[in-house]
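Several structures are given next for inspection.
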Structure P
Amino acid sequence: MNISVIVPSYRPQSYLWECLDSLSKQTFDPQNFEIIIILNGCCEPYASEIKAYISAHLSKSIVRFVQTDTPGVSNARNIGLDLAQGEFIGFIDDDDYVSPTYLQELYDIAVTGIVPVSNIIAFKEGESRSQSYYLTDLFRKNRDKGPRSVITLRSYMSIPVCKILPRETIGVRRFDVRFKNGEDGLFMFAISDKIRQLCCTSPDAVYYRRYRPGSAVMRPRTKRERLRNWLRLLRAYSCIFFSGHYSFLFYCTRVLAEVKSIVEHLSFKDVRI
């Protein structure tokens with residue numbers, strides 16, 4: 001198995017079918033990658049609907065479906081990692097989808113020993129036009145420059161999507177289920193000790209990121225929640241850094257990014273811990 005694609009899902013709507021449909025249309029040989037769908041924190045009618053869709057539309061694909069009563073995208077991704085058989089691991093959120101050449105272009109770079117990153121286009125639910133997105137701009141600036149350092153493309157290291165990662169690089173490291181926000185960057189930092197270079201695909205390999213009301217990323221959080229999460233994240237980053245051989249410069253960029261985030265979102269007046 002060349003690639004395992006992990007798709008966590010919670011109370012999915014029709015957008016999940018769009019995600020799975022995009023995987024069924026990949027130019028990459030369907031017998032060389034598996035799709036692992038993890039339904040977390042809910043069961044019926046969603047489980048039956050997903051099984052019916054797999055039977056009707058994904059008969060030529062290798063698909064594994066798992067249902068767990070434990071909620072949380074991190075737990076779902078960890079289950080997927082435990083099940084994955086692929087040489088490389090890819091993550092796709094259930095409300096996003098990818099272009100037809102996505103897996104093929106990522107794989108062609110990954111086999112050279114470099115972590116590939118794709119183009120990314122963000123859009124709002126119900127709107128056809130794309131949204132301004134920092135990773136889109138970063139991709140445009142670096143797409144024709146060959147392999148780049150982790151520091152240069154560090155923003156791609158804050159999310160697990162838009163790339164495939166060697167299973168050996170991930171090893172036994174998993175997403176920290178204690179966090180509901182910021183866990184993506186923490187996971188990527190934890191595996192950064194084995195990543196030296198990243199390289200952009202062509203613009204045709206696209207990860208389409210959907211912003212929709214009700215998604216986890218859009219959930220409003222109080223100032224107290226943000227501040228507590230921020231302090232816990234800083235501690236977690238430091239624990240990882242001092243536990244192994246990590247880049248001090250990259251560690252500093254992660255800490256500064258978290259500081260910038262909390263400054264932008266918080267007015268510290270009247271916040272009690």
Structure Q
Amino acid sequence: MERVSAKDLFEKDEPIVMVAAYDAATAEIIDDIADVILVGDSVGNVRLGYDDTLPVTLEESLSHTAAVARGSERAMVVGDMPFASFGVSKDRSAENAARYLKEAGAGAVKLETPVDGGVSVDTVRHLSQLGVPVMGHVGLTPQQVRREGYAVQGRDEGEADAILERARELEEAGVFSVVLEAVPESLGARVTEALDVPTVGIGAGRAVDGQVLVIDDLVGMSDGTPSFVKEYADVRGVMRDAVEEYADDVREGGFPADEHVFGGGEG
């Protein structure tokens with residue numbers, strides 16, 4: 001089975017479905033549904049207990065990306081390069097990006113680019129020239145949280161223009177798509193109209209070419225979700241109910257029952 005490619009995304013006649021996920025079991029479940037599985041650095045605050053994405057190491061990111069690649073066959077797997085794993089030098093950026101393709105089995109990497117992120121644009125250009133498929137990311141860039149916080153980006157005209165210009169620069173540098181995070185719907189529409197490569201929104205409105213949500217958010221695993229998230233299930237509640245029932249059974253002697261134990265031999 002051939003995986004979804006950048007060319008496939010460019011030629012799609014319907015919106016792109018992207019899900020951020022972090023393990024083989026989840027990847028196996030969603031592989032034939034999602035077009036793209038993003039192994040986001042959001043693994044840090046979603047699964048690893050960090051306050052934000054900044055502590056995520058390259059090795060942690062590669063490990064989760066490899067797990068998703070092993071659990072999937074069809075979806076494009078995109079590894080989200082963590083803070084300071086790119087942009088420090090061209091050589092180091094290239095070495096780290098190549099590990100996602102060579103070791104983790106990813107089909108592409110994603111780089112965040114703040115509005116003043118010329119270094120990221122240069123890195124994208126260098127990686128693209130080397131043959132590494134790169135997904136861009138503008139708007140809210142969580143790796144800049146210590147500087148910018150988690151506020152919606154592009155509300156004023158100057159900031160919106162800067163985000164649009166940065167997206168254009170990323171396209172010129174060679175990205176095959178651009179993630180737009182937490183921007184007004186009107187700006188999502190402007191960027192999508194201006195680019196030839198597809199846009200994927202997360203809190204970017206309805207005029208983009210696709211959508212991405214974190215799996216824990218969309219299935220109701222998270223303890224609180226952003227306003228732009230629609231929860232399609234209450235997995236957190238189901239899990240709590242199941243564990244509470246299990247705990248009651250253990251404490252009251254209902255588990256294990258006869259059908260859950262092995263018969264002993266005569267001795």
Structure R
Amino acid sequence: MIDLIKAKNVFKNYTSQFKPKDNKIESKIKHTYGVVNVSKYIAEKLGLSQEDVELAQLIALLHDIGRFEQAMTYDTYDDYSSVDHAELGIKILFKDGLIRKFIEIDEYDDIIKIAIKNHNKFEIEQGLSKSELLHSKIIRDADKADNYNIKQKQDFHSLFNSTIEKVEKEKISPEIWSEFLQEKTIVTSHRKTNMDKWLSYIAWVFDFNFYETLKFIQENDCINTIIDRLNYKDSDTKNKMEIAKKIANQYIKDRIKKGC
């Protein structure tokens with residue numbers, strides 16, 4: 001029912017109109033395929049049916065479809081200064097009708113729409129069906145997990161529109177540090193510095209849904225690799241990032257031990 005080969009060809013054709021060799025566009029194309037792979041990994045580890053494994057991959061392929069028009073129109077991936085890319089993606093797929101190029105049947109439309117809508121929100125909305133909740137959790141986990149891989153090697157100028165040397169001198173805002181110590185994901189609008197933003201990536205660990213994803217993060221040593229990427233010049237920031245490393249790694253160990 002879900003032809004992933006066809007869907008990937010449609011995705012390739014669709015993104016080709018947005019200058020795929022541009023770094024901003026190219027990074028999102030690579031990210032999309034990365035999320036597809038992680039979604040498949042999670043769904044298979046969860047022992048889901050072949051149908052759900054394929055659906056998880058299709059949702060991953062479509063989850064950031066709004067990013068390309070966002071980049072072309074606003075020259076940014078900042079939802080707060082432009083447009084909510086998930087909502088834009090839903091419009092492109094379902095109002096403009098692009099979804100039928102990816103999959104002819106409409107049997108999965110509600111699940112796809114709900115999962116895309118919830119993938120970038122602070123929390124998953126209430127009142128979802130079992131399948132809608134499952135696929136919303138999978139795409140949220142897969143999206144963050146692949147973003148961890150990206151943050152280990154992405155060019156700093158594209159991450160922060162700044163140099164790594166400037167970011168390394170920055171401090172963590174007190175309120176952001178307080179949120180982290182409470183083992184909470186950090187509200188994007190609360191961040192004031194690039195170092196706040198950097199710490200907020202580590203705080204994603206508090207929002208993972210599945211044991212399988214946490215094992216993926218642990219086995220790929222994501223927390224240590226990301227934190228150790230910077231040479232923190234401010235002593236207070238350096239100390240806090242070492243504490244953050246211990247907290248995040250211990251959180252992962254505890255959740256894995258409990259089986260999530």
| task | Using distance in nm of label points 7 Å out along Cα→Cβ at positions 60 and 164 as the calculated read-out, with 3.7 as its value, let me know the right label among P, Q, R. | result | Q
| message | Suppose mean count of other Cβ atoms within 10 Å over residues 108-115 works out to 20.6; of P, Q, R, which structure was it derived from? | response | R
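Any read-out appearing in this document is the output of simple, stated calculations on the displayed coordinates, not a laboratory observation. Only a predicted model underlies this, so the values are computations on that prediction, with no experimental measurement involved. Cβ atoms are built from the backbone, for glycine too; each structure is taken alone.
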